[in-house]
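Each structure below is given as structure tokens.
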Structure I
Amino acid sequence: MQPQNRRIFYGLLAISIFILTALFTVYYNEVHRVIDNLKLAPFLIIVSIVAGAGTYAFMSERIERKVLSLKRTTELILKFLNEDERKVVQKLIENNGKALQAEITRLDGMSKLRTHRAVRKLLSKNIVEIEKYGKTNVIKFPKEIKEGLI
């Protein structure tokens, strides 16, 4: 089973357990209105809390691992770029994978020519794509890179 499918499976399993526990509690209270339901209610509450905490722990660990992996990937990519290219890529990461070339030109140490050259180098490496937008360009990550970095 693929990791994404496994995550969906465990999420659905946890939700199912919670719903079944809630239904069982409601059914039990309807049938048995004696003191016995007071003995079972704390048990069901504890089971629900443990199931919820386990699901949270499982999911949060996977999210933390993914974030760490993305940081490592980003750092690795940035090592192979020169300073101007790094500035462009960092600006794109900050702006969710898309920025106007004019915005990049306004970064410290970047001129129109340096920005143009850096973008062209990144374009030749297939790291960015260019779209015309009026008198300027929109610089953005291709779909594959955007999914991997952002």
Structure II
Amino acid sequence: MTRRMFEHLALLLFPLVYAGGLVVAAVNFLRPLPRRPRQEKLQLEQDRSYFDAVGAEPVPVQFNGKKVYVLKVGDSLRAFDAKCTHLDCNVNWKKGAFHCPCHGGAFDISGKVTRKPPQEPLREFALAEEDGSGAVVLFDRYLENPT
């Protein structure tokens, strides 16, 4: 192989290899990520005794890609979706209430709207205690008519 043939071959193959690399990168970027299997329920690390303590803060939990707050309201445990019902911004827990940073909406400890613009209360997840052990289990479904 002569030097001239090598240069021509290099000038021909280099752009093809470069373009091939760009195509592979674009295909990898556009390919959807594999989905994680959805969990039907999640057992919390904290048991009932944690929530019975005086002044216990709500526990933020990641569950199927959603942030959920678990807290004690009265004598019962409740779990609220951390998405504001106005524009789906994540609410934060501050000074005994949930506050939406996007438009200043607020929800009380039971998820009811205390400051507009949200029109509906926070969505509530089904929650249960396992018999005897005191373990708290969060289910992947919303309550239809929360009390």
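Given a computed value of -0.62, -0.82 for log10 I(q)/I(0) by the Debye sum over Cα atoms at q = 0.11, 0.15 Å⁻¹, which structure among I, II does it belong to? Of the structures listed, the value fits I. Work out the source of -7500 here, i.e. which of I, II gives that when helix-only ellipticity at 222 nm (-39500 (n - 2.57) for each DSSP H run of 4 or more, over all residues; to 500) is computed. Source structure: II. Once distance in nm of label points 7 Å out along Cα→Cβ at positions 9 and 89 is evaluated on every structure in I, II, the highest one turns out to be II.
Kindly point out which one of I, II the value 5.8 was derived from, the read-out being distance in nm of label points 7 Å out along Cα→Cβ at positions 49 and 121. The value was obtained from structure I.
Quick note: the coordinates plus some simple rules give every number you see, no bench work behind them. Note that the structure is predicted; figures quoted are calculated from it, not measured. Cβ atoms are built from the backbone, for glycine too; each structure is taken alone.
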